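Student: Below, each structure is written out as structure tokens.
Read-outs: derived from the displayed coordinates by stated rules, not from any lab. Quick caveat: nothing in here was measured; it's all calculated off a predicted structure. Cβ atoms are built from the backbone, for glycine too; each structure is taken alone.
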Structure I
Amino acid sequence: MEPVLVILAAGMGSRYGGLKQIDTVGSNGESIIDFSIYDAIRAGFKKVVLIIRKEHEEAFKRNLTDKISSKIQVEFAYQDLYDIPDVIKVPEGREKPWGTTHALLACREIVKEPFMICNADDYYGPQAFETMYQFLKHEVKDHYYGMVGYVLENTLTENGTVTRGFCQQEHGLLTSIKEVAKIRKNVQGAEYLEEEQWLQAPQNTLTSMNFWGFTPKIFENCKAIFETFLKEQVSENPMKAEHVLPTAVGDLIKANVCQVKVMASKEKWFGVTYQEDKPSVVANLASYKEQGLYPFDLWA
């Protein structure tokens with residue numbers, strides 16, 4: 001079966017201050033997601049599933065899918081706060097989504113093929129999509145997944161802290177992944193906050209940028225993990241508790257449910273975590289067009 005591209009685009013953009021998934025950063029009115037889908041089509045993908053919030057559907061159609069629907073098959077999946085098992089009720093007043101593990105489960109009834117999943121607001125570069133497409137065509141199995149990882153120093157912003165998954169690997173397989181919430185640049189490379197102390201990150205630390213390759217078996221595996229999270233953690237932080245995909249994958253590795261092949265990228269990430277990131281993203285994408293990596297009009 002042909003691999004499918006799935007894009008996580010249901011975030012609230014609290015730090016950015018708006019719907020950054022479709023904010024214009026390209027010289028011809030594109031958002032970062034345009035470039036990701038363009039790179040995916042070049043790699044071989046023929047279908048994209050966009051995980052969004054239902055109330056944003058018209059905005060996505062107007063700004064994105066109306067112009068790409070002749071190039072790639074498009075479907076929507078909706079991350080709904082109330083789409084959870086009966087083990088818990090949504091806390092009164094909660095608006096924040098349940099995190100990327102829950103977002104993944106939003107497409108469980110739609111995606112029946114091997115698929116990759118990535119963030120809407122991160123620029124990954126063409127190599128990542130080419131590498132993952134080939135992995136999904138030739139290697140992925142129900143208990144053998146894939147991840148494209150990035151060197152930590154290539155994934156930082158000048159404008160604040162970021163969250164990244166610190167990865168350990170052995171013989172090309174992911175052995176553990178730890179979600180680290182506050183990481184920033186320093187003169188030696190990068191440092192992160194742990195127990196109120198800033199610690200130096202080892203050089204060339206491999207990080208997850210939510211660029212995964214799975215089979216639909218992952219839905220069954222993550223459903224059990226997500227239910228446990230709801231039962232055990234939501235009562236402690238009812239308004240903001242969330243479960244993220246790197247944590248879910250790490251738990252599956254610990255339980256020997258799956259192996260994850262690590263495929264490293266040397267490309268530089270950039271994205272729009274903060275409004276202040278936008279000018280450099282605009283400049284980088286304009287430069288790529290000038291170099292001929294992308295045409296002026298992606299969808300001509």
Structure II
Amino acid sequence: MAITILSIHDQMTLANEESQLAVTWRRFRKHKMAVAGLMIISTLLILSMTAQWWTPYDPAVPGFNAGVAQFANPGYVNPRNGNFYLMGTDNIGRDVLSRLAYGGQISLSVGLICTLFVALIGIVVGSVAGFFGGKVDTVLMRTVDLALSLPFLPMLLALSVVLGPGYWTIVIVLTAFGWPGTSRLVRGSVLSLRSLDFVEATRALGASNTRIITRHLLPNSLAPIIVDATLNVGAFIVAESAVSFLGFGISEPASSWGNILAGLEDVARQAPLQLIWPGLLIFLTVLSINFIGDALRDSLDPRLKM
């Protein structure tokens with residue numbers, strides 16, 4: 001009999017969760033710019049992650065040996081073999097479209113992976129500090145203050161020397177500087193919830209601290225965590241682009257949107273059209289993610305009537 005009751009309870013819980021998802025999606029769809037942003041991000045992700053199947057040329061192979069012009073304008077056709085370059089070529093004749101597609105793999109994956117790591121660390125540190133308080137909270141928050149006080153560029157330079165510039169160096173640095181803000185957000189949310197009646201009732205029923213945190217406090221803190229994570233994706237993409245632009249990130253011949261821009265720094269006047277493409281992709285990605293984050297904030301807020 002107990003098994004039957006539990007099964008019915010689980011079915012009711014699942015139905016409520018599906019209903020909440022439906023309400024959130026209905027609210028989200030009312031934000032037209034966020035829906036457009038979601039379509040843009042989805043398209044960029046699909047095109048980037050499938051670049052090896054549709055891009056016409058190898059993004060790392062110089063094209064001038066095959067008679068390809070340097071800094072060719074969009075729509076260029078190689079007179080030697082008739083190859084077509086939709087977005088033109090770079091300083092050594094490589095196909096810009098192929099480099100942008102493969103660069104999206106790095107730039108977008110850095111944003112997503114850093115956001116995942118930052119969310120995991122921030123949730124653990126923030127929830128433990130907010131729930132237990134006292135000396136635990138003091139130690140963890142002073143650690144957060146220490147992490148926030150570290151200068152970004154000197155630390156980046158030091159880690160680049162130790163680890164060497166590259167993909168995982170960027171991920172480590174951005175994660176190290178990103179999690180303190182998320183942990184403060186989670187801590188504040190847990191602090192506001194831990195003294196409420198439903199938490200006291202759960203504790204009176206004999207629930208462990210881990211269960212209270214994972215099954216009651218964190219689910220009720222999910223809305224600000226999701227919004228923060230969404231906005232972090234855009235922030236990390238911009239940070240990766242800036243770091244690669246400075247020469248401490250992704251190195252040639254691998255491409256990211258940031259180091260494509262960096263390669264054009266000295267020839268901006270010679271090939272102004274080539275600056276548009278990576279800058280436009282970064283702009284569209286970050287703007288779309290910001291629209292999505294704003295819409296999620298409104299959609300997940302039960303106080304707003306939409």
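Student: Quick check on the output: 0.00 is FRET efficiency 1/(1 + (r/R0)^6) of positions 72 and 128 (r between Cβ atoms, R0 = 25 Å, to 0.05), derived from one of I, II. Which one produced it?
Tutor: Of the structures listed, the value fits II.
Student: State the single structure among I, II that was used to calculate mean count of other Cβ atoms within 10 Å over residues 48-55, giving 13.6.
Tutor: Going through each structure in turn, the value belongs to II.
Student: Taking 21.6 as the value of mean count of other Cβ atoms within 10 Å over residues 96-103 derived from one of the structures shown (I, II), identify that structure.
Tutor: I
Student: Additional query: If you rank structures I, II by mean count of other Cβ atoms within 10 Å over residues 88-95, which sits at the top with the largest value?
Tutor: Answer by largest value of mean count of other Cβ atoms within 10 Å over residues 88-95: II.
Student: Now a separate question. Using distance in nm of label points 7 Å out along Cα→Cβ at positions 160 and 176 as the calculated read-out, with 3.0 as its value, let me know the right label among I, II.
Tutor: Label of the source structure: I.
Student: With helix-only ellipticity at 222 nm (-39500 (n - 2.57) for each DSSP H run of 4 or more, over all residues; to 500) coming out at -23500, pick the structure among I, II it was computed from.
Tutor: Clearly, the read-out refers to II.
Student: Given that Cα Rg over 2.2 N^0.38 Å, derived from a single structure, equals 0.96, which label among I, II identifies that structure?
Tutor: On the way: I: 0.96; II: 1.24.
Source structure for this number: I.
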